[in-house]
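Some structures are shown below for you to check.
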Structure P
Amino acid sequence: AATEIVIKVPEISLKDLKIQTRGADLSVEINPVIKKYVLELSSPLLGNNLSLEELLRRRLEEVYGLYGTRMGYEALKQLSMIWADLQPNELITLIIWDGKEILSVERGDTSDNLYGVAVDIGTTKVACFLMDLNEGRVLSVSSSSNPQGIFGEDVMSRVAFAMKGKNNLVRLQESVVECINRLLDDCCEKAGLSNEDIYDCCVVGNTCMLHLFLGISPKSLAFSPYWPVIRGGVNLKAGEFRPTLRINPNGMIYVMPSIAGFVGGDNVAVQLACNCFVPDKSVKLILDIGTNTEIVLADKKGIAVCSCASGPAFEGMHIKYGIRAVSGAIDMVSIDPKTKEVRYHTIGEGKPIGICGSGLIDAIAGLINAGLLNKNGTFNVIDNKINRLRIGSTDKWEFVIAWGNETNMGKDIVLTQEDIVEFQKAKAAIHAACKILMRKKNITENDIDRVIIAGAFGEYIDPSNAIITGLLPSVPLEKIETIGNAAGTGAKMVLLSRELRMEAEKLAKRVEYLELSADPEFAHEFVRSMFLK
């Protein structure tokens with residue numbers, strides 16, 4: 001008989017999560033899709049045979065040159081109520097989407113108050129950016145861990161969960177929408193605004209996260225050829241979206257277009273943030289490193305992209321003392337090549353409780369530099385007289401990063417042989433993907449002008465150590481830059497610019513996508529990439 005298993009998620013894995021909300025600086029010509037137009041209206045003259053709606057549209061043509069607008073149902077109802085006691089020369093404000101549809105009617109001149117929110121739904125984290133659409137500035141930011149994590153840590157486990165039960169898809173959607181609503185409430189409270197003031201919402205995320213946000217089954221992503229149900233951008237009226245998103249019900253929700261089953265709207269947003277839509281002779285390699293890593297290679301001939309399952313090692317999973325980037329995580333490590341002694345830093349400066357992704361990279365690079373790791377990833381134990389390098393409980397070698405009297409739990413924090421292998425698999429997938437992408441475009445490491453590392457993880461890694469381990473290409477350090485939450489930056493860009501929203505749609509269609517699982521070279525390149533430098 002089947003047995004129910006209850007898994008308790010440790011509190012430490014959910015609280016104090018270090019979430020990256022910083023992104024590249026915005027340089028956008030402000031022209032939002034949703035705008036406000038102020039009109040002074042007089043009543044129709046007797047015998048004109050005009051409706052109030054016709055009079056209003058005629059005034060839009062006369063004053064603003066807006067032709068062919070239509071009025072939504074809710075706006076019609078608002079107009080009828082306002083007009084009933086409208087005073088002579090009194091102003092009204094129309095909220096218009098894309099110069100076409102009148103979404104709402106407000107009494108008086110409210111044109112100074114125009115707000116939108118950019119939402120970045122990550123597999124691990126969710127972030128909201130409340131913006132003034134007139135001035136193009138961020139008013140407040142709020143973020144949290146993605147509550148869908150209780151249904152599965154990675155994308156495929158959530159797809160599997162959605163497929164198992166009748167109501168599981170609903171549960172996944174409701175959990176993330178409730179999370180976004182809490183973040184929206186927090187953003188509005190910080191900025192001193194009402195949720196009703198938000199008329200535009202732009203949502204980015206990987207393909208699976210966007211399917212789940214929309215309540216669309218991601219089942220098609222589980223099987224070859226991994227086709228998404230929908231790839232283009234989606235425009236929705238907030239009042240029609242269920243479960244309710246707490247913005248103005250007459251506002252709009254825009255979901256960024258995706259590129260493929262495992263390259264989503266977040267990658268389109270990253271490309272926008274990196275100006276990939278601007279013709280450029282330089283060669284850019286862009287990596288958004290995570291459980292699923294997206295890699296973009298852009299040159300004057302075009303843009304190619306692929307994704308690889310780099311695994312959850314960088315999030316601390318399958319590493320003996322691995323944890324996410326929470327308070328107490330070892331995030332920086334250095335090993336003296338002569339004495340083999342270790343220095344480390346923890347997030348929050350407290351006693352260590354484990355090691356996160358950036359610390360893992362530092363530790364392995366330090367072991368390589370100290371001559372303690374062979375090229376194949378095994379510990380170099382010839383004439384070993386180092387007390388930190390020892391046989392562990394599994395009768396395999398391990399290296400002590402922090403002694404038990406230094407840690408929060410009184411146990412030694414070690415890096416095991418199995419941990420090294422997990423790292424090798426993660427870095428090999430990324431390295432092999434980069435190699436194949438470069439080969440397809442006939443580009444070498446010497447041709448690369450910029451290596452751009454996007455996302456929270458990239459913000460905290462040491463590029464020189466990433467090169468030592470083979471995670472990043474061997475390019476001069478001055479060519480490497482980190483840009484933080486580039487997906488969030490791209491979401492803000494399309495929130496502020498109608499033109500960039502159109503560019504996002506074009507980018508998603510013209511990017512060349514390479515499916516690595518169908519590439520005969522990938523397996524061979526992956527095996528070669530397992531070696532450490």
Structure Q
Amino acid sequence: MRRILVLALVASGLIAGPGSPASAATAEVVIDFAGTAPTPAPAVPGARTGGQVTWLQDAPPAHLDPQQIYDVVELSTQLFHRTLTGYREDPAGGPTRLVGDLATNAGESSDGGRVWTYHLRPGSTFEDGSPITSRDIAYGIARSFSEQGAYGPHYLQPALDPSGAYPGPYAGSPVPPGISLPDDQTLVFTFAQPHPELPYLVAFPTTTPVPQARDTQADYDRTFLSTGPYRRIAEVPGVSLTLGRNPAWNPASDPLRHQYADTIHIEWTVDRATQTQRLVTATGTDAAAVMTANVAADQISAVQGDPTLTARTLAGPTGLAKYLSINTRRITDVSVRKALNWAFDRGALIQAQGGTAVGAPLTTVLSPTMPGWLDYDAYPSAGHGDVTQAKQLLRGRKPTLTYCYPDTPDDATGAAVVRTGLQRAGFRITPTPLNAGDYWGIIGATDSTCDLMYSAWVADFPDGNATLGTLLHGSSLAAGWSVNFAKFDEPCVNRRLDDLAAMTDRTAAAPLYGQLDHDVMSRYAPLIPTVSASAFLLHGPGLGGVFLSPTSGRPNLTGAYVR
């Protein structure tokens with residue numbers, strides 16, 4: 001899970017705006033197994049070289065060490081970290097393509113998806129000019145098994161080493177189990193079980209190469225070697241980072257990135273209101289700046305009413321889905337869970353969070369941005385719930401339930417709406433604010449005492465298993481903590497999820513996840529989908545080539561230039 005992303009997006013109040021030429025769209029994902037992505041990346045029309053692009057952010061990232069990177073704030077580091085595969089996104093809203101980045105294609109599979117081979121593109125180098133080899137990539141993956149990968153995603157590790165015996169490169173081999181290196185340009189992954197999703201997994205910075213001789217372990221956050229078009233040239237820790245051109249970067253080896261600006265200046269500590277103010281005025285270097293928090297809530301209507309400002313918005317879905325998870329271990333009566341779904345007032349919640357600009361009503365577990373999403377509503381109403389249907393299911397009962405939520409002003413406002421809406425049907429709701437820093441740990445505990453809880457999810461990659469398999473598979477509960485916040489464990493659903501995960505044709509699997517989504521909500525009602533969040537950002541009039549990423553919901557700067 002993009003853990004910090006969820007907290008950051010909730011805190012910044014993801015606000016949707018009107019459509020614009022820079023809007024992100026629900027994008028089809030095409031996997032480029034044939035290796036057809038051209039290099040260099042096609043030129044951005046009208047792009048110019050020179051100048052400074054400024055990126056405004058409201059909090060610093062936890063890590064810049066590639067193997068420690070997980071959330072989307074950190075995943076924006078693709079300007080200096082390359083991976084085996086990567087997403088080639090179309091600013092015009094066409095299909096997103098998962099292509100080879102350091103690799104020549106998205107992978108060559110054999111043995112039913114148990115063996116995957118990757119060949120490296122020639123000409124890829126570190127910022128010191130040394131060539132990137134398969135050993136460097138294997139060593140980077142090896143680091144992810146150690147403390148230097150504790151905060152990164154953990155998909156490859158159990159797949160490569162099911163026993164969990166490998167300690168990482170500091171106490172073991174520099175090449176992890178399950179990986180062989182026939183030569184300096186080839187990696188072969190061998191798994192005990194099929195892993196048709198591997199092309200997605202190797203797009204994480206887990207596969208960013210690290211030369212063993214240059215590994216400074218915990219200090220690699222500050223000493224990393226760039227593999228992209230930009231490198232670190234100045235930094236005020238926790239405040240700002242300035243990137244300059246990487247002279248060793250070879251555009252002929254890179255199908256995704258450009259190097260138009262001379263520098264990219266990242267300011268880490270600019271709050272939402274200040275970002276809005278700076279981008280509305282957009283003077284000096286802010287003329288070529290982009291914000292990453294949403295437009296301040298009290299300025300949304302002003303921006304929407306000013307054509308000169310709406311012309312430079314980045315607006316569209318982010319992939320963030322919000323829910324009220326229902327603790328199915330505590331609320332075992334399915335009729336009560338269905339009554340909660342009937343009674344819930346989405347319209348009031350959206351209005352309390354800023355009106356129709358906040359996002360779209362969500363009635364599914366999958367985000368509408370996901371392949372295979374099925375548009376359905378198992379508990380249809382006119383947008384404010386159906387209290388009559390809820391009362392019929394309750395048959396005079398008045399269940400007393402706790403509602404847990406992060407102790408923040410925005411979430412307190414939402415909690416009041418939740419309580420009012422559900423009480424219409426006879427539920428007695430006890431608001432239970434929890435410390436925001438401890439919140440996810442508390443609600444994720446298998447023995448959590450929360451009955452209802454605010455939750456949110458951004459899939460780690462565009463595949464139904466990254467949502468349904470993660471949020472609804474009962475096997476995760478044995479660990480004592482998981483993102484299965486509903487504590488949902490139905491054997492027949494687990495089996496269907498296992499069968500879908502094993503399908504090698506992920507395109508064929510996609511609609512089956514949509515159908516399973518429908519079946520789970522209709523039969524078991526383990527959660528209440530609430531809002532599909534959107535972004536509403538501003539960029540300066542002097543910034544070109546920037547658009548909203550359909551995979552991350554963040555500004556894509558790979559082709560950014562100063563006008």
Structure R
Amino acid sequence: MKSYRTFFVLSLFPLTFLIIFFYFPLLSILKEGFWDAPGHLTVQYLLATIKDPYNRRVILFTLKQAVLSTGLTFVLGFPGAYLAAKFTFPGKSLLKAITTVPFVLPSIIVSLGFVLLFGNNGALNKALMAIFDLQTPPLRILYSLKAIVLAHAFYNFPLVVRLVAAVWSSIDPRIEDAARSLGAREYRVFWHVTLPMLFPGILASLALTFIFSFMSFAVVLVLGGVKYATIEVNIYTLMTVLLDYKMGSALAIVQSLFSLSFMFFYARVLEFGSRTEKVAVETNGNKPPLFAHARDLFTWRGVLLISYLLLICLIILGPLVSVLAFSVIHQEGGQAMFSLKSYHKILTIPYTPILGTTPLQSIQNSLFFGIMTVLFSLPLGVSIAFLLTRTRFPCKPFFDTLVMLPLGISSVSLGLGYVRSFHRPPLMIAGTWYAIVFAHTVIAYPFVMRSVMPILKKMTASLTDAAMSLGATRLQAFLQIELPIVKPGIIVGATFAFAISIGELGATYLLYRPALTTMPISIYRFLSAHDLVGASAMGVILIIVCTLLFVCIEKTGYKTF
């Protein structure tokens with residue numbers, strides 16, 4: 001009885017919130033896609049979506065760019081994982097710092113950086129034209145498949161490095177030594193011994209990279225141009241340009257079926273990894289240096305390492321340096337001058353028609369939405385984490401699936417559901433800050449769960465039982481025993497929630513009005529108006545905020561992903 005009472009108390013808020021602000025919008029999408037005007041069940045919109053030649057090209061292109069992005073990401077990330085896991089070498093701390101950078105950044109910042117670095121008038125083309133005395137830009141990368149794939153590789157490269165390196169560094173070296181002692185050469189040791197043990201980490205990183213690339217919005221919206229559109233971008237176009245809610249909903253259903261299938265595969269990969277991780281043990285021994293002497297840097301291994309680090313620096317740091325440089329360097333009288341005019345403009349201009357409000361207001365809105373998202377997602381995520389780890393109740397796997405489903409629904413589809421659900425009484429909140437905050441909460445709370453659950457799984461119930469046997473109430477045991485233990489996970493979860501909110505673009509762009517403009521929307525609007533100076537200044541401010549958030553996560557010393 002006590003267990004059911006605990007389940008009821010803990011589940012009341014999460015279930016109520018998710019039913020209203022996730023499942024009801026999801027049902028609205030299903031209704032739009034499967035019901036015709038008279039209210040009859042039909043599959044005509046779904047069939048029309050699949051049969052339409054343009055939509056088929058969009059679906060195939062979405063899969064194609066996700067596959068290519070995953071492949072390039074793996075090619076870039078696997079050598080970094082090997083170096084990070086097996087050796088110490090000059091520049092290793094730099095490599096680790098670089099691999100943290102994309103975790104910090106919203107995708108709109110990545111898109112802005114690629115425009116400024118690889119554009120026809122970007123920093124790279126200008127440098128090549130000056131060096132080789134060229135009259136036309138030699139690199140034409142923007143608004144192409146190459147730009148999309150390269151940006152996705154930038155964004156997801158750290159996933160491969162971190163996930164694969166974590167598995168690789170935990171492999172017991174005695175297993176590989178045993179194979180060598182039996183006469184196996186290095187390539188056979190790697191192929192037959194090391195690689196099978198790396199397989200769970202490799203599969204997990206590839207699956208996540210594919211999912212993120214498949215559901216990407218801002219990168220494709222900015223870098224794909226009018227020629228290249230993914231399912232996510234096409235849903236946005238159907239909604240905002242063509243106002244075709246039926247076809248937009250049908251396409252959102254198709255996308256959700258794909259993404260949920262990929263999420264199911266990823267869950268199975270994690271399950272497979274948990275079964276095979278017993279062969280891995282944490283190794284705390286000193287890693288050998290990659291180079292015994294400084295002169296070894298000039299060997300072929302040294303040249304390869306330096307070339308790899310330079311390539312990674314160009315891909316990772318190049319776009320960020322371009323954003324910073326463009327915000328402080330201006331052309332005056334044919335000369336480049338250092339100036340903070342762009343920041344003065346962002347912080348003091350009373351109004352700009354590009355945004356429909358002041359840039360400063362968009363900064364304030366983003367901070368406000370981030371704080372409110374934390375206030376909602378913390379109790380939501382923590383209560384669900386407690387339910388899944390500290391209570392017993394029937395149908396727990398089904399409940400687990402219900403609360404994790406938001407991870408399989410894209411932000412644009414969620415925004416579409418809000419537009420169709422909350423534009424009339426009794427919950428007429430479309431166009432208000434409530435809708436934006438609730439959408440951000442639905443997107444962010446799984447990360448709060450993921451931050452808290454590992455601690456709760458390791459916490460023994462005997463601690464709470466001992467406190468209660470000494471006279472403490474259940475609430476006192478929670479506040480004085482459990483809460484201090486899970487505090488690091490809560491801090492990390494809150495930081496993730498704030499970072500996700502402050503960088504969210506897809507759902508927000510469908511729900512905002514000018515007075516509710518956020519920093520990512522401001523950057524996109526400035527880009528659309530070709531105001532690269534304003535976009536860069538706003539981008540640097542967003543980079544600073546996100547960097548501070550990530551430093552907060554790193555300071556806790558708590559690893560979640």
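Here is how the numbers come out for the structure above:
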item: If helix-only ellipticity at 222 nm (-39500 (n - 2.57) for each DSSP H run of 4 or more, over all residues; to 500) is computed and equals -6500, the structure in P, Q, R; result: Q
item: Entry that produces 21, 48, 24, 6, 1, 0 once P(r) over Cα pairs in 20 Å bins from 0, in percent is calculated, selected from P, Q, R; result: P
item: Winner on distance in nm of label points 7 Å out along Cα→Cβ at positions 243 and 315 once structures P, Q, R are ranked, highest first; result: R
item: Value 21.5, calculated as mean count of other Cβ atoms within 10 Å over residues 419-426, assigned to which of P, Q, R; result: P
item: With distance in nm of label points 7 Å out along Cα→Cβ at positions 131 and 411 derived as 5.1, matching label from P, Q, R; result: Q
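Any read-out appearing in this document is the output of simple, stated calculations on the displayed coordinates, not a laboratory observation. These numbers were taken from a predicted model, which means no experiment stands behind them. Cβ atoms are built from the backbone, for glycine too; each structure is taken alone.
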